[in-house]
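Trainee: Dropping the structures in below, format is structure tokens.
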Structure P
Amino acid sequence: MNVNGSKKILILFAHPAFEKSRVNKHLADMVRGIDGVHFHDLYQAYPDLHIDVRYEQELLLKHDVIIFHHPFFWYSTPAILKEWQDLVLEHGWAYGSQGFALKGKIFINMITTGGPEMAYNNEGYNRYSVRQLLAPIEQTANLCRMIYLAPFLVHGTHAITPDEVAVYRDEYRELLIALRENRVDIEKARNLPRINGPEAKVIQQLEMH
């Protein structure tokens, strides 16, 4: 953590068809300009999928908030993020009786889905909420003694309008800055279906002095 108390944020971005993305390009361009945020495009860094485990572990150690930013592929992550988990989260380092490297770090999924929000519930055609489908990743974070927060969700990307993209972009930026400045209600954010949207209200305003 920085000496001034602000948090450093690492975004692990994975999109195998980034050039075709209608939404993620706008979000990625925005986050690259925020102080304290390191945007790490895994497919760009490892086009052959040969992940540098030690480098990735060093990155994790230098940051306080870890974000998996990705489209929802088959109710999970793109392949490189699964490979990243398999290799980087080593026993004795990230978990196990001697694995404390990630203890206390905040973890969030930032996810885009092609399907609409109504598809992700017990009565929708996907049968489960996104939060439920993320249970393996949530438990991975828990096993690594991290603090798992509700996901940031962008639904319906196949039909999304530019104005809607702008709203999500602004929400994402506001959340990242609030995380950096320790202005997120962590306990509330742990238990919500999603961390964004008007019903979430997890960001605390700056106190005036």
Structure Q
Amino acid sequence: MKPILLSYVLGPLENNTYVLADPVSRAAVVIDPSYESHILLENIHAQGLRLEQVWLTHAHFDHIAGVSEVCSSAEPALPVALHPADLDLYQRGGGAAEFGMTFEPAPAPQVLLADGQELWVGGVAVKVLHAPGHTPGHVIFYCGAAGAALVGDVIFLGSVGRTDLSGGSHSQLMASIRKQVLTLPPETVLYCGHGPETNVADEAATNPYL
């Protein structure tokens, strides 16, 4: 059976928050919980999914604003996974203060991600791809069984992530896209941090920034 992949548009910046689940065991993870995460929690519980962890593509505030709410929905609290290069940004609230935003402080990450690492959601394997440039510790979660890559703010439909914020690097971002996105199977669906989904083949052929 194909993995379950649910998406929710949440918060004032219209973030895409995702839930990846194993249809057999019903184990699930939440990826990049934003503001208003109670909406996805209600849906997850209604579907009988069992949350096990929270995974973060990166630590900008709009991608971590719902971490506390999601983690505290279970007992014991769900562990958080983040690349160590984004720990400083995470501990500073993801830059929320610079935009006049606030949210409940998030618990410290307990799982530190690394390039090439294999994670599991029940029986579903997910590979971690380090893709710096938008932030130093940005990662992509690639699930071959779902034909999907959750790319955060690395690449969008016809665009790429911004690099003008602290820790951003345009050259790094372009290198990450070439190495970690364009090398995926062409039919791989790219689930972005904002906006509609796209795929590797279309972005390689038509994205004006590449």
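A short reminder: the numbers here are calculations on the coordinates, not readings from a lab. Here the structure is a predicted model, which means the values were calculated and not measured. Cβ atoms are built from the backbone, for glycine too; each structure is taken alone.
Trainee: P, Q: which one has relative contact order in percent (Cα under 8 Å, 6 or more apart), as calculated, at 16? Before the final figure, lay out each step's value.
Mentor: Working: P: 21; Q: 16.
For relative contact order in percent (Cα under 8 Å, 6 or more apart), the value 16 is produced by structure Q.
Trainee: In addition: Using the calculated result 21, 11, 9 for semi-axes √(5λ) of the Cα gyration tensor in Å, for residues 40-87 alone, pick out the matching structure from P, Q. List each step's numbers first, then the result.
Mentor: On the way: P: 18, 14, 9; Q: 21, 11, 9.
Source structure for this number: Q.
Trainee: Looking just at mean count of other Cβ atoms within 10 Å over residues 8-15, which of the labels P, Q belongs to the structure with the highest value?
Mentor: Working: P: 22.1; Q: 17.9.
Going through P, Q one by one, mean count of other Cβ atoms within 10 Å over residues 8-15 peaks for structure P.
Trainee: Starting from the value 17.4: which structure in P, Q was mean count of other Cβ atoms within 10 Å over residues 24-31 calculated from? Intermediate results must be reported in sequence, preceding the final value.
Mentor: Values: P: 17.4; Q: 20.1.
Source structure for this number: P.
Trainee: Using helix-only ellipticity at 222 nm (-39500 (n - 2.57) for each DSSP H run of 4 or more, over all residues; to 500) as the calculated read-out, with -9500 as its value, let me know the right label among P, Q.
Mentor: On the way: P: -9500; Q: -4000.
Among P, Q, the structure yielding -9500 for helix-only ellipticity at 222 nm (-39500 (n - 2.57) for each DSSP H run of 4 or more, over all residues; to 500) is P.
Trainee: Figure out for me which of the structures P, Q the number 17.1 belongs to, where mean count of other Cβ atoms within 10 Å over residues 80-87 was derived from the coordinates.
Mentor: Details: P: 17.1; Q: 21.2.
Among P, Q, the structure yielding 17.1 for mean count of other Cβ atoms within 10 Å over residues 80-87 is P.
Trainee: Please compute mean count of other Cβ atoms within 10 Å over residues 128-135 for structures P, Q and give me the label with the greatest value.
Mentor: Values: P: 17.2; Q: 24.6.
Top value of mean count of other Cβ atoms within 10 Å over residues 128-135 goes to structure Q.
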